[in-house]
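**Student:** Some structures are shown below for you to check.
Where a number appears in this text, it was derived from the coordinates with a stated rule and is not lab data. What you are looking at is a predicted structure, and each value in this text was computed from that prediction instead of being measured.
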Structure I
């Protein structure tokens, strides 16, 4: 977000100091909010709101659990998991997201099955 993609030792050190500063300034929830509102979701969408509007025609607060988990899988590889270019791969990635949510106790297995449909 703050640096170029140049691969250098100096950049890595600068990133480390920036990470410490962010962690000392913001809560984890705020850092997550900053992150999801700056990452790429494919198809020209660079934040959750744009992706929600573009893919589903609605505001993020109005997304279903199904839509939310589908969107959550995209940032890992936006060109691969794009909902328009590769809907089948996006669905596979969504299943992985749901499995991880069940695994770490964010949702129950029944809730995971319901989200998968």
Structure II
């Protein structure tokens, strides 16, 4: 089975429950196509380097996927149709990262700095 990391950006005006529903819909697409999502991470709302469709911020979501390449084609087709998803990127990887991703570790480190030595 091939391994993929799929990150998508959702519009900033969506609620967290709507973003979770988008991630659940993506998971459902993967599972219908004989794959599985091994990890889902919501990185929260982050500022964008430049405006995308009049959005300055976006919700970032990561999915680690195992399955055939046809999953990527269908997932990206559905992203094109969905107006709540403003950007996405899918890459093939040799292996998935164990534990939390770099973005999640960065968030933890930032929280410790803010709450710690002031």
Structure III
């Protein structure tokens, strides 16, 4: 759905309430009209926010700061789905079904659940 669709939408679930809030933020600041829906720009913002989360974790910042950085990333991802007019909840559900069928692999840095097969 578009920003306008989400803003006028009557939410039926907590997810839809959250999506509507993100759409209201986009509407308030006219993201669509001010290049805020350009995915190159949005990916750059996401990388920036991932760096802030990484810094909060590696510098041992309080968990509340880590949670705030995670919230920034979640809001950005939800906004990506609005900018691209795709159903993130549906994509989540489809991906979840796939990953639940995968086996876990343990590499040098920890566990991974991926379709990648180690050739060692």
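**Student:** Starting from the value -20500: which structure in I, II, III was helix-only ellipticity at 222 nm (-39500 (n - 2.57) for each DSSP H run of 4 or more, over all residues; to 500) calculated from?
**Tutor:** Traced to structure III.
**Student:** Work out which structure the value 39 belongs to, where relative contact order in percent (Cα under 8 Å, 6 or more apart) was derived from one of I, II, III.
**Tutor:** The value was obtained from structure II.
**Student:** Continuing with this model, one more query. Rank structures I, II, III by Cα Rg over 2.2 N^0.38 Å and report only the one at the top, that is, the highest.
**Tutor:** III
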